[in-house]
Structures are given as structure tokens and as C-alpha cells.
Structure I
């Protein structure tokens, strides 16, 4: 008897499966056909019409079956043409519509494409839109997700994730400092050749955040970047901005190691002050100002000497001001 009851239940379940499976397959087929139709129209149309296609598709009663992949296609189009159209109002609108559609459809495969979009389109509407939508597309905490991207992903995605994190409203100075420290350490450990410029930008942005947050814990990483930039600048003047950023950052960290590194280099500059280039003078000025910000009395000798060397008046004035800032 028990076997008979079990057999009946199995038979009923099988019958339901037989009835439901064709319906599921029909829905999938219909979704694929609609997606193909919308995709063909999207590819053929001009930019304003592409926006209208996304709007019309959103009102289709079958939209849940295809809207996510369609918006992913539109997002990819915006990425592929970012170099030419990143300032174009219709393209920005298309990107925003794509973001909204991906969020509404909770279309997870597009999560990391959102990072690239925020890198190529420096538009606050896009970045804030991505921040609203990303939590629907990822598993877990958004801050932890962005940190994983910064540490593990290709250079352009690292940079985009950092930009997105910095656009968040909630993180305070400590959280921003931690993220920037991780980004800088990631940049320092990067060994590849592809994406080198994005890594340099990642590091410079990180230095700015560390400086603003006065995140002293990152001093070893900042010193390492400073030393690397100093070496690179000697053979490649384009590293001047990297070196300036690291000098400015060290001046905000209130750390004796930071002061000692700047004092050492300042002494070398003083010894050859008459042969320095105009670019070198920018570095000297930044170094003097950072030593003044740090305020360590061990800086006295190099700052005093700066006032007696053949530097421009701007540097001599900065040196006098820095001397006045020393703490005794």
C-alpha cells in the first residue's frame, strides 16, 4: 500500500514536470527570439534611437526574459565607443539607461563591466548610478568587493574600483586610508607591462587619498613609492608628477622615517643647487614645504642651508617659513 501511494505521488510529479517543462522551454525560446530582435534593431540604429529601443524594451511585458542581456549589449557599446563619445549626452544617457536596466534585471554577469564604465566615463551620474546598482549584482559587502577588485583584477579594473570606492558616501577617513594603502601596495607589487599607465595613476590617486586621510600606517608603502619614483625620475622626467605626489604625501604623514627620507634628499639638492633644472626646482620647493609640514627639528640644517643657496626667491621664502614651523 505504501509503495502504491509513493508511486502515485511520483506519477503526479512526473506529469507536472511534463506539463511545466514545455512551458519553460517556450518561455526561454520566446526570450531568445525577443532578445535577438531587439539586438538586431539596436545594432542597426543610430545613437538616439538606441536610447529609445532600451526604453521601449523596458515596457515589454516579456522584459524579464531578455532585458538584462540587452542592457549588457548596450553597456558594451558604450564601453567600445567611450574614446570618441565619452562627453556625448546621448551616449551618457545610453550608459545610464543600461545601468538602470541591469540593476532592475539584477543581471550579475555585467558587474565588472560597470567598473570599466566608471573608468571611461568620468560622469558623476554614471558613478553614483553604478554605486546604487552594484550591490544588487554582487554577493556580499560592496566595500569588500571593490577591495578584491583592486587587489586581484587587471589594472584598468583596479583603477575603476578605486574611483567607485572614493565616490561612496559612507567611508570615513580611516576606511579611505585603508583602501588607498591597499591600492598603493598593489601598484607597487605590479610586475606586468600591460596597463602600466593605469597602475601609475592608481598609485597617484592612492597617494592623494593617503595624504588627505593622513593615514600614517601607510608610510612604508609611500616611502617605497617615493624611492622608486626618485630612481625613475633620474632617467625619465615624466615621473616628476609621481615624485611630487609622493613628496606631498610624505609631508602629511607626521612620521620620522618620512622626515629622514626628505632630509637626506634635500641635503643632496642643496649640494648641487647651482646645477638643478627648473623641474628639479619644483621638487625642491615641494620638499621644503613638506619638511615644514612635518615640523621635525632635524630638518633645521637643510632648511637653513636652502636659504643660503642659489635657489629662486620662492624656495628661499618657503625655507624660512618651514624653519618657523619646526617644533622644538
Structure II
């Protein structure tokens, strides 16, 4: 009941906004300097879903002053074995895109079956209990049949004069197998000085009905890292932003997000450096212990997470 009220209220607010000012969203989009955000390592999807807060935070920068220094992309398969153990492996882009599309097609088939059962339930009031049980069984079968998730990590380094931006983006190409508390982090040499209070993490996803009707974009910002050191920082976040939508009525899509912060070299003779970005997908609910040293992020208990091999962004340094 709470979920329905929450979503209904969101739809009402959206409709009111559209009625009052049909061009409000178009005007906001048109006012964004898209090239500025591209140079900071933002994807087109991230740019399309910029909040007023993000625009304000980076809006004082000038596009011509920003240099996108280096970008590295890595694709991963997170596989679940029949005994419920799992592992992570690096895959090529073609494999990730092809296989994630097949996973998404399976999800669409599941939704079609749910739609059919719901139509039967609507037209046959005497069999509602039976159909509800069928829906629950179908949902359980669908969840247990998922054997792989596909993840994309993008590490980018940008600069404005002597100030550098370290950014790590994540994009789930198919729905994650588990929906708990994940960890994302960046590590680097301690010869970089982290600018205080410049960091944030944004986690977002879009909610659709099972009939593929867009409902809303759910986003949440995190400002306090789970751990921060001279060699980087890491955030822990709830992959659902602490919310729940009935999977027999609503679908999560386009799960993605990023972390970013500013740094400056603390020495003048640095000519090159590395930024490492890692993602840890939780498989069992635990409280993690996270350690960051120069070029490395570790987490315990390690067997409760699927840990990616870090994205390694090697880049030149100039003053």
C-alpha cells in the first residue's frame, strides 16, 4: 500500500509539473553545457540525468579550461554457480554487450508472463489466489535462474590547471543478482592531496511498470565515505537506495552511478601517475572492513563480496 501511494504521489507531482510548464525539463536540458560534463568523464546517460546540485557544483568551470586526460573502461561478468558461490571475471566489450542483452531479453519474457497472469487475475476473480501463487512461483523461478550479471566500470581523469578530477562510474548492463550494500572506491599514490569536501557518490536507477511505462528516476547522493586515507576513498551504498518496489508491479532499469573528487599533486616533479577504481558487489549482508593503501583497496570479509579487478587509469601529469 505504501509503495502504491509513494509512486502515485510521484506521478501526480510529475503531471502537475508538466501541466504548469511543459518546457521546464527541455529548458533545463538545453541550458547544460554537455561538453563540459563530457570532459569531466560524464556519460551521456549521466548528463541526461544531471540534478540541479550537480550542475551547480561544476557550473563554475569553463569548458575550454577542462582537459579530459585519460579514460579506461573495463567490462565484467559476475557469475553465480549452482552451489550459490560466485566469481568475477573480466570480459571484452562485445561479449558483455551481447550476453547482457540476452539476460535483459529473459527479463522481458518474465515480465510478459507476469502481464498474462495479471490479466487472467483481473478477468477471473474466482482464481485470484491460485494466480497469485503462480506469480510468486514464477518470480522465484526467475530469480533463481539468473546466473550472470554484467557490469561496466569507467575510470576517468580530468584536469583544470593543476587541479585534477578522479572519477569512477559504474553501469549495470543487466540487473544485479543481489541487491544489498555495495562498495566502490578509488585508490592512488599518496603524493596526491585530496581536496576536502569535494567528494560525492551518486547512485541511481529508473523505475518502470511491468508494462514498460516510465515512472520515475530514483537517485541518492552520498557525501561521507566509508573510509578515506591519503591514498583514496571508498563509499558504501545501498543498491536500492533503501527503497523497495514490488517486482511484480515495477521494474528497476538503468542502474548506474559514479563517485568523484578533486586532487592536486603534492610534489612538483611528478610526470605520470595511476588511478585505480574498484567495485565490490555484496553477496551476503555483512558490515565490511575496508582498507586503502597506495594503489590498492581491500575488503573483509572478502568471501562475502564479488570484487572486480581494478580499472587502471595511467595518465601523464603536468603542472
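Each value in this text was obtained by applying a stated rule to the coordinates, not by laboratory testing. The structure presented is a predicted model; accordingly, all values stated were derived computationally and were not measured. Cβ atoms are built from the backbone, for glycine too; each structure is taken alone.
Figures for the structure shown
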| item | result |
| --- | --- |
| FRET efficiency 1/(1 + (r/R0)^6) of positions 53 and 77 (r between Cβ atoms, R0 = 41 Å, to 0.05) - highest-scoring structure of I, II | I |
| Entry that produces 5, 20, 21, 17, 14, 10, 6, 3, 2, 1, 0 once P(r) over Cα pairs in 10 Å bins from 0, in percent is calculated, selected from I, II | I |
| Read-out relative contact order in percent (Cα under 8 Å, 6 or more apart), computed value 20, structure in I, II | II |
| Winner on distance in nm of label points 7 Å out along Cα→Cβ at positions 157 and 181 once structures I, II are ranked, highest first | II |
| Answer label among I, II for the case where mean projected area of the Cα convex hull in nm², for residues 93-164 alone, calculated from the coordinates, equals 8.0 | II |
| Read-out distance in nm of label points 7 Å out along Cα→Cβ at positions 45 and 189, computed value 3.4, structure in I, II | II |
| Ranking I, II by mean count of other Cβ atoms within 10 Å over residues 37-44, the structure that comes out highest | II |
| Identity of the structure behind 19, 13, 8 (criterion: semi-axes √(5λ) of the Cα gyration tensor in Å, for residues 197-260 alone, calculated), options I, II | I |
| Highest-scoring label, criterion being percent of Cα pairs over 20 Å apart, for residues 133-204 alone, among I, II | II |
| Of the structures I, II, the one that -25500 was derived from, the read-out being helix-only ellipticity at 222 nm (-39500 (n - 2.57) for each DSSP H run of 4 or more, over all residues; to 500) | I |
| Origin of the derived value 1.6 (distance in nm of label points 7 Å out along Cα→Cβ at positions 149 and 285; candidates I, II) | II |
